[in-house]
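Please find the structures below.
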Structure 1
Amino acid sequence: MRYFIPEWDDRVDPHYDFLTDTHSQTHSDDPVKNDSYMWDLLGVENVPFNGVLVSIATIEQNKKKYAMIKEQGIHRFFGLPDSFPIMADCGAFSYIDEDVPPYRTSDILEKYSEMGFNYGVSVDHLVVKAFEEKKEERMEITYQNGLSAFEEWNKKYRDDFQLIVAVQGFSTDDYLRMYHKFLDRGITHMAMGGLVRSQTSEIIDLIDRLIADLKKNSKIHGASRKPEYLHFFGVARPDLFFRLKELESLGVEVAFDSASYLRRAWLASPTSQMNYITQDQIGYTAIRIPQDLSKKQRESLDPEIYHRLEEKALSTLRAYDHDKADLDEALDVLRDLGDYIGERPEILEHYRRTLKDQPWKKCPCPICRKNGMDTIIFRGNNRNRRRGFHNTISFFTLLRNEGQWDRTYAGTEIETLEEFSYGQSVLVITGCTKNKCEIGENRKVAAKDLYTGTLFTKVRAFCEGMGYDYRIISAKYGILSPEDQITTYEKVLKSRADADQIRPSVEAGLKPILDMYDTILVIAGVQYRDVLKHIIDERFVFLKAKGIGDLIHKVSVAIPDVNRTINEFSRDQ
């Protein structure tokens, strides 16, 4: 599998002075010419990707950069050898609101050729929910552009670059329909577009059907009718790796792209534990010491006071890094800074974990070895983007290490709980609920008594009736045993970012006990499955349901009859 990283001006000043927070003279003279991409810092032979993806719409936004690329060619501008794969597309998200793409096929193919790209993607138009009423029109635009691009490329540009024909769809059936129509026309290099906002389960359905189709067609047509290359735009998701590998095993070259690991360095929520990702896929919160205050902060804060707090925080962190200050001293200055600029107080616990573990000292990557603790500080482009480079190295290390691959969609799905019997070695994992009993804000109760949602109460009854241990994934506390004493809260698990945030603490709580059980039964919504994705193995069993109502029903009918004795129930099983 090949991984392409999108190019979004991800450059840093190679001579930036972190002690004084000043740029080098070469940066000041000409950042476009003198700043460094990842390959400049690491060396082309050591980059954590197999190619670069360039959006024509993006490079056109910077007139100076665009002119230099046209004059020098894309490889010379980037300082990459001609053999290094660079792919271009039109950047369909940039014109998603337009009725038709702003690019003509003949013009875009000419650009690809003149600029020296190795791969070029046909002009497509995104088919998304917001434009559902125009889905047929947009799919037809994409299809016709693909055909015309293939015809013109065959005549004029076949020796210049490899054409990749874009496939778009509103449903899996739409994608497969267009894919087959292109195959019928002899098109063997295709890219599935518009998937970046799709649920992982939807993408897995698409890949599984492509796999099934290839297996079926190989029996009918042999090797004569199959794609040579399939690219999946924007889906560098570890939980897809097993499926993509199976697709590749059928003789198809597979590639994908995404900058998500890079961008997590600075785009995540303030309390995210995925700003810094280790090569073991453990996430940490970066420590925020803003280099520039927001407009609102500048209007309400005294810059001199902020500067003193900022300098104190930086100097204390450096002292801590060199064992000249202790953990509490470092947290105290971060608390003072956070209080002044309005940071949420709970972020300090994430800082404590980051500082205590000191992941930058254990990391073998060249970014951390050279820049040390500055890699973990959330402050300005030169630190944040370097942390993104580190994250990209961690992602590529994962891609090359199958033993670490995400196992979200490993395990077994079951339709009912009929096969379970009393007293088996089973650990049940369920989720917290929005509905909770009414208690005072600071009063503590057992976790099993706090949650009053229907699914939780049914799961509790099922576990107690079957004699099973159970644990609760909490959006606030991570993992809980039924007897844990906790206060009430409002936080719920909604997004992937929420799952990323609590995953480390959930894993830390579950790993020591999983080997005590033969079966791990998960009865929870799909968002909770995402939390568990790094620890799922063959013992995990997931109760499949069409929705929360169906899940409640399946648990309800499996709860032992309270009027029967345990011995009777056991005997009947």
Structure 2
Amino acid sequence: MKKFLILWKKYFVFAAVFSMFINLLHLTFPIYMLSIYDRVLTSYSMPTLMTITAGALFAYLVFACLDFLRSRLLVRAGIAIDETLSDTVLNEMLKDASRLIKTGSGSGLRDVNSLRNYFAGNTIFSLFDLPWAPIYLIIIFFMNTTLGTVALGGAVAIIILGISQEKLTKKGLDEANKKNMDVQRFINSTMRNAEVTRCMGMLSGIRERWHLKNRAVIQQQTKASHDAGMISSMTKTLRMSMQVFIYGIGAYLVLKNESTPGIMIAASIIMGRALAPVEQVMATWKQTIEVRGSYQRLDQLLQRAEKDEYMELPAPKGALSVENALLVIDGTRRLLNGVTFSLNAGESMGLIGPSAAGKSTLCRVLMGIWPAMHGTVRLDGADIFQWDKERLGPYIGYLPQDVELFPGTVSENIARMGNVDPDKVVEAAKNAGVHEMILRLPQGYNTEIGEMGQMLSGGQRQRIGLARAIYGLPKFVILDEPNSNLDDVGEQGLLRALQILKENCSTVIMVTHKISMLANMDKILLLKDGAVAMFGLRDDVFKALAPQQSPPPQKKITQTRTVPVV
């Protein structure tokens, strides 16, 4: 985060310079009142009154210009923060969403928005004005030592209240923010499963869980707000009392000829100006605490998001080798256990095995989504993580088990949300056997499919996902149960796509439970409990599996006749 702060430094330096002149111009009114009481009213000089009035108005005109410029500058700072951080934060959020063990980067863009809004709003002004509070107090000391002492005592008391507010509310607000994020994650999960929730009568249970979580947030926020409200009321009362003290003691000093009415008025105004930013900071302390939390989370996120260095590698041909790949979670549970195999460029492999054998996990490791804890996955001899994902992407095709599409048109989804090349989109759709189906949609390729493709059936989503996976005829393709939602027409399209990929010399790995889909595969890998149970040529593996799959002997069913009782 420090390197980004250096980029934003110029905005804050200029804002601080503007704040210096703005705060100097805040002295216009007390100086004006001092001159009125001690010069104009004693000399009855109209020219003096006109001169100082014109000077004060000119000073306020300059003040307005500087305040406007400072405001615009901080708005630009907020925009710069957004433009600087958004891409990196979004990349890290996507990485985190695809990780086996999440690191909690889901609020990254929300934290960026919090920073941007904080700097673009009025709250930040009080922080720039706060360093001038001691200077105002020094000016009061120069006017009158007694009045300066009174003002200093009031400032110290308000600062003590501010520190007390920090101590009382920080822990509660931090805890409330964490619980609130947990509530948001729960709500997002509930919205994704809205259909199941409604049709299976789960709403009451979900609602009760939400009430429990939300009630905990409200209780935490209420306590922190009560503490902050109490401190805020005490601060306001103290500030108003300080005005009474300044006027009262000032009047006493005037009566004893130790001060003048002008000094009394000016000191009161300056003291109000000195205490104003302190009170404003305390009033917006909750927001400041939240933004500080956003900054800390972004700092942690950006420390993880160090830019990867990639070598310039030639376009892959598709040769794949996996050497002793091991993936363990929770310290003991092995999702993959020493997986080793290799495929030449252009070869195809069927990945089979019982449920929970680790097939989808292996697919994610082969794609470079989940890193193996031990062993390597090499594409054309280079570790899969040495490839720049942006440059490798066009040569990779991936159809996950759960197909999710993006909000947009059919053509945009097939084109992987990049620039739409109509010829390549139609070619991919035809290769996947989905061209005619798309033409039957209301607007054809321009049909908006809604969030996660909610306007389409499961089979339609899977077929469009297949077209996306083979868009541009990539050299390395993984299809994770591509026929799970397909009818006969869809399966024919899938078989056509596999044939076209074979003609293109693409390396293909397909997960399936349907033996008939393996007819065109060159090799078969049987995975059990995360380990390779069998690997070899298709026919050899089928022969080895044949004795294991022989049907059990049928039991003879004896029909029992019922004899009526007479």
Structure 3
Amino acid sequence: MQVAQAIPVVREIRFFHDRAPRFWECLGVPKILVSPQWMTTLGKVAVIFVVCFWIYSPVYHGEWLWDDDYLLTNNPVVQSPDGLGSLWFAPATADYLPLTMSALWLQWRFFGLDSTGYHIVSIILHALASCLLWGLLRQMHIRAAWLAGLLFAVHPLCVESVAWISELKNTLSLPLFLAAAWCIVRFEQGSGRRFYLAAMGFFLAAMLGKSSAVMFPCVMLLHTWWLRGRVGWRDILHSTPFFLISLLLGLITLHFQLSRAIGGEPIPIGGFDSRLAIAGMAVLFYLAKIFWPLTLLPIYPQWKANPPEAYQFLPWLLILAALAFFWIHRKTWGRHALMALGFYLITILPVLGFVSMSYMRVGWVADHFLYIPMIGIIAGIAAATGEVFRRTGNSGKQILFSVATIAVGGLTLLSHNYAAVWDNEDKLWSYTLLHNWDCWQAHNRLGAREFNRGKIDVALPHFREAVRLRPDLAETRNNLGSGVLATQDTKTAIVEFREALRLSPSIVAIQANLARALWLDDQFPEATDLYADLVRRFPENPNFLCNLGVGYFQTGRKQEAVECFEKALQIAPDLQDARRNLETVREALLKN
């Protein structure tokens, strides 16, 4: 098309654009909803949503991953119509996430085992969070606010939180966190006390979604300093209820982590010096991934820091130097830099390893830990870009616009490609091992998948690697025991099961596996004792009763075997093994 031909087309577009509000007004639509400004806003919202849905299109029908079974697919409380109360007042999960678990409970009513609906909900929540970030920054009068929302929407570091259904706790908590922040900004700007109360409600909901919002009160005070240059007693008083919510739910989370998520399993992190070194390295690692998000991994290699090397403390010197430099320039641009970096450092603090977390069994860092903290850096990048754009000439504006377009396009493509990795566990763990061969969790999970498919020869090397990397975990020992038992190597299986049971004496499955291995190895007395203990602990388990009956029969206690089989059939009348065994024992008794 020639330029002369294009001019009439442009005029036609302008003609319809200028008259569109009148058209909708004739249909009774309020003016505010069809104003050019409102239509532009809707267009920008649509761009964010469309881009998000394209990025995550590879996981629309993605499989259940990792601990999705624990939280949802094998969780009878979530699946029970009467389970909602238990999720709030008697939770059985490793973390206290009542709002997130309630959302999963509700989704189960609609979607059941079809993962597509859950993925769509997560994508919508992520796009919503991106729009709320844009709205928050615009309310704070920060330049290029929409660019910040778009950068967050397309950033590859968000893929783990959005593509993994279990991370609904992230995608649900962040919109509530941002809504609370928006209300606080309105309150600080003098819009009324109702915004303060709304902020408290949104913050409480965010904490009930995931306690990663715990540092919100500190962010409130940071924002006050950024806005006024000081923090007074009135500001501290306003933040006090938020600190109380953080303290209460933070302590509950800590209790759940230490008593349930971690339990007796070892976290190989070392003392305070090791934790300090790991934290400093993590701060810089995360910053590097925000600016250069290549080779993202579901599980990153754990760098050795027990004992730490001297160079591993250097990140803290760099961080302090940056803070000091920005503080010197706080009267001008340094104040904004301190706001961005301060938000990042404050919100990342709880997941740096100073407090033990169950995830630290597999890695020191994870992309999903960055879902909230990264928005501080992204907002800073967008604001700086907007300021440079304002000050530069036309040619500079064109260059900057081109660079921003290329950056957004590149991030979008990276996110789309990385989302495909999260389609199923085969891709997930194979990709992880390609870049991090010493990831015991990937070996363990991939081995379990192959084992369940009956590919024992493929599963065993992964199980052996997992034990080599983490011989101190009952989980790896138990899986290796199951693998070698499938090859009829009962002696080796017994050794592995004994070690697993020593490491975690309370895990029922390990004791049952050991009993079965002993029984297959003709060590009936010890196997019978183990099954008898299991029956004492779980008297209504028909399988344990059936196995105990076999043990009694093999050790000559036929009448007790009959009682076990009969009780098993009372509990589970369709248990054919118990029925056949009962007939066999009765025939043996008749012969005697």
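Taken together, the values in this text are just the output of simple stated rules run on the coordinates, not laboratory data. All figures in this text were calculated on a predicted structure; none of them were measured in a lab. Cβ atoms are built from the backbone, for glycine too; each structure is taken alone.
Data overview
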item: Volume of the Cα convex hull per residue in Å³ from the coordinates reads 207; which among 1, 2, 3; result: 3
item: Distance in nm of label points 7 Å out along Cα→Cβ at positions 58 and 458 - structure with the largest value, from 1, 2, 3; result: 2
item: Origin of the derived value -23000 (helix-only ellipticity at 222 nm (-39500 (n - 2.57) for each DSSP H run of 4 or more, over all residues; to 500); candidates 1, 2, 3); result: 3
